[in-house]
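Down below are the structures I want you to see.
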Structure I
Amino acid sequence: MKNTNNNNDHLSLLDDVALKVQMMMANLKEGGSDGYDHSVTSAGEKGLKSGKVSELTVIAPLAEGGAARMKRILEITKGDLAGATNVGTLHDLRIVFLDNDTKLLFCTAYDGDWDAYINDFATKIPELMDLLFGNVEGWPGIKSATVKQFILDHQITAAGWYVGVPHLTVRDIARNDKIVRGVNKAIEQAQ
């Protein structure tokens, strides 16, 4: 039932209405309100943002031998890239090898806007960034004036983005965790 114009897929008005009704029904049956606003906006140059949390997805070609070198780095560190903690706004990151180890998928969730996040990489963990991404074809170096354009050239904005608790930053989560641990310790000591 799809109409195709100029190689772009478009839903007919009827299909669009039917899809909206299906989504409403699914949300009524399966969805629940947690009281949070999960709407999505732009994170800046590229990427999506929900509340205070943004996404970055990059797919880039690996240099000759780059996959083997990156895999060895991840082996040596046992996957613990603890230096990334210094960024301070980083919720998580994923590194995945694609297409028979010829491409790298790098995905992160972070607080705030794109430009400030990339600046944090350059100022807070430049050695880690260059050690990892020096294995990517054409990597200019994190302190290069062209690095932001390099990232933009390889970044893909997610088609969908969901954050469970979009109003909490990494700092908020750490603070809340300390409070809960403190309360639990006080309860244990009182028993």
Structure II
Amino acid sequence: MFAIKRAFLITLMVLCGGMFSAAQAMSPQYDLLKAIDDKDIAKVTELLAKGVSPDTRSRSERMPAILLAVDSGNTAIVKLLLDYKANPDMADPNRGETALMRRAAAGDLNMVKLLLSYKADPNRADIGQETPLIKAVRGRQFGAVQLLLEAGADPNVQDLTGKTALEYAKLSRSRRMVEALQDAGATY
């Protein structure tokens, strides 16, 4: 009797799992995330125009659509999401990183400019209290550091270790970055 119940439960779980996958595949949110992954701007445009939220998150990882687009480096899709009022400060649920943090660390100046023009917060911090400015300094991305400082990034924010962007710049021995940060009011 136990073996029959177990076989029934296993069959039911398999069937439900299949139904879940089919339902997930038919959802407009899933379609949006897939279109972003496929870099299909026409499909992304169509889905956003139909009212699919630009702030959609993946079910499994809870990753926001804007981070998926940013990670793929597709500026056109990022701009499209922002035009449809995506929140530029949506963060990855594990580390709390925003699109601006990721692109500042990578030195992607065009994307940093775009995100800042849509009011991405240059002072937002992740779970380690690192801001986009600290990430740009640690990544040795001088152009991103300049853009962030121009956008009002606070050079005196401390991360969880108590270090500021200026301290990281001094550790990396970047005289240019040290001077830029000090000119922006950075102190110990």
Determine which structure produced the value 27 for relative contact order in percent (Cα under 8 Å, 6 or more apart), calculated from the coordinates; the candidates are I, II.
I
When Cα Rg over 2.2 N^0.38 Å, for residues 33-96 alone is compared over structures I, II, which one is greatest?
I
Of structures I, II, which gives 27.6 when mean count of other Cβ atoms within 10 Å over residues 129-136 is computed from the coordinates?
II
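With helix-only ellipticity at 222 nm (-39500 (n - 2.57) for each DSSP H run of 4 or more, over all residues; to 500) coming out at -12500, pick the structure among I, II it was computed from.
Values: I: -12500; II: -17000.
Corresponding structure: I.
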One of I, II was used to calculate Rg/Rh (Cα atoms, Kirkwood Rh), giving 1.16; which?
II
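Any read-out appearing in this document is the output of simple, stated calculations on the displayed coordinates, not a laboratory observation. Not measured: the values here are computed from a predicted model. Cβ atoms are built from the backbone, for glycine too; each structure is taken alone.
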